[in-house]
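In what follows, structures are represented as structure tokens.
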Structure 1
């Protein structure tokens with residue numbers, strides 16, 4: 001049975017938000033990859049979706065995205081000017097610049113749970129929060145199996161005394177002792193496994209992950225998006241990441257033989273952002289169109 005997609009964003013209109021003066025786009029799918037040149041507005045696009053997901057909690061969401069953008073500055077200021085500036089004052093001042101924004105979509109009358117995964121490294125509390133759901137629903141083996149898809153030397157992932165650990169060669173090591181790619185990969189799986197009927201936003205999805213692992217990452221994201229009925233938006237400026245998405249939906253990532261698609265053509269979209277006469281614009285490709293563009297080595301990472 002086809003799962004309902006009532007909580008999916010199908011279209012969006014953004015006004016007076018950062019680089020978006022008057023922007024419209026439509027026909028989003030289940031999994032949406034956003035590409036474009038540096039500073040064209042990929043992250044701002046994700047933030048607008050995040051703000052749109054809950055009118056009731058918009059003030060909180062505004063503070064969240066400001067914190068994600070400025071956390072390094074805040075920490076630096078606290079060290080250099082302790083007692084002169086507090087985090088709340090900083091966030092309040094920045095939030096004043098968001099007063100005139102308008103974000104509208106087909107979800108305007110719904111509050112949909114939306115999870116924004118920034119390009120920053122997740123902390124131990126993030127892992128512990130979502131791992132609780134894994135334990136509650138007895139998904140440890142499924143989680144471990146997905147992790148092995150990326151690195152078959154990892155035997156298990158566990159939270160021990162509030163800290164994330166991976167087992168390798170029979171011994172547990174802190175997750176901090178492994179590379180950034182494994183850290184992010186595990187966090188993505190934790191989020192997707194623990195969510196049903198939600199929207200997940202992943203900024204710079206390929207950051208820190210070796211290009212040879214991207215097809216395996218996309219294979220799992222496509223699979224979980226379908227199983228969990230989750231809508232995914234992700235950003236990239238990497239040609240390898242775009243190509244890996246195509247590969248994951250057309251070939252077995254172990255044998256690279258052709259296979260049945262995980263998602264149908266209309267369920268995967270690529271949103272190319274660019275500027276026309278100084279204003280942000282977009283071109284949206286469905287999967288078949290994206291596959292053709294990639295096969296012809298066309299440049300689709302913005303203009």
Structure 2
């Protein structure tokens with residue numbers, strides 16, 4: 001009898017484990033013809049990223065099977081969302097954001113091959129806050145938001161590793177806004193027509209490397225501000241900052257910006273503006289043309 005009860009117990013545990021496994025999968029799928037009542041498998045996909053997210057294991061991946069509008073999504077653990085070769089759109093609708101990220105320490109979030117756009121009056125394309133994790137944005141287009149295309153602001157007691165690669169951030173109020181303890185790498189990306197600021201970095205303990213990128217069509221192309229220790233540092237290399245009113249603006253005694261092989265073209269008021277004790281260092285291989293001129297004695301060539 002005891003053996004029979006033991007077998008029954010093992011069977012119950014096995015059934016529960018199988019049931020749990022059936023509830024979440026390491027890889028899930030969305031389709032424009034799907035339903036969030038489906039299990040989100042390839043043969044029975046969900047309709048929205050949020051629906052698929054609820055059925056994906058921590059650290060898993062959500063993929064798009066076809067073109068479609070897949071809704072907004074809130075992310076609270078490690079995940080990859082990949083639109084693949086499809087037009088995988090995230091439309092803000094009535095939400096104030098396209099993607100909201102608030103994951104625990106040690107998480108890694110990857111957003112890849114997505115079109116994130118404002119279809120109503122949303123303020124943020126991607127908003128990431130208040131934790132310690134890694135955020136990758138790759139091969140994405142983020143456009144039309146009344147605030148920031150991308151906002152990363154971990155606050156004073158946290159730090160986010162942020163990577164932006166091969167993406168277009170356009171027609172927002174601010175393209176990319178980093179606040180506080182962010183270590184950021186921006187590469188092969190285009191910040192275009194963001195009407196207030198192309199790139200905005202502020203706070204303290206902010207460290208940025210920008211390479212092979214372009215900032216154009218803004219009031220302030222590249223703005224960097226820091227007044228509290230530790231020093232915030234930014235390096236721009238092999239990039240173009242053009243057709244803004246102000247090209248590179250550095251402000252605050254704890255702001256340090258380094259320029260190498262940067263083309264500052266046609267920034268109509270100033271190629272470089274330096275205020276309140278900021279330090280801008282040039283490798284003397286930069287160029288400034290058009291009507292804008294540096295606002296101090298920084299050597300560009």
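Have a look at 1, 2 and say which one yields 2.5 for distance in nm of label points 7 Å out along Cα→Cβ at positions 106 and 146, as calculated. Computing distance in nm of label points 7 Å out along Cα→Cβ at positions 106 and 146 on every structure in 1, 2 gives 2.5 only for 1.
Can you spot which of 1, 2 the value 25 was calculated from, given it is relative contact order in percent (Cα under 8 Å, 6 or more apart)? For relative contact order in percent (Cα under 8 Å, 6 or more apart), the value 25 is produced by structure 1.
Computing helix-only ellipticity at 222 nm (-39500 (n - 2.57) for each DSSP H run of 4 or more, over all residues; to 500) across structures 1, 2 gives -3000 for structure 2.
When mean count of other Cβ atoms within 10 Å over residues 138-145 is worked out for each of 1, 2, structure 2 gives the greatest result. Each of structures 1, 2 was scored by distance in nm of label points 7 Å out along Cα→Cβ at positions 122 and 226; the highest score is held by 2.
Looking at structures 1, 2, which one was percent of Cα pairs over 20 Å apart, for residues 154-233 alone calculated from, given that it came out as 29? The read-out was computed on structure 2. To which of 1, 2 does the computed value 0.96 (Rg/Rh (Cα atoms, Kirkwood Rh)) belong? It must be structure 1, since only it matches.
Here, each number is a calculation from the coordinates, and none is a lab measurement. Just so you know, these numbers come straight off a predicted model, no measurement behind them. Cβ atoms are built from the backbone, for glycine too; each structure is taken alone.
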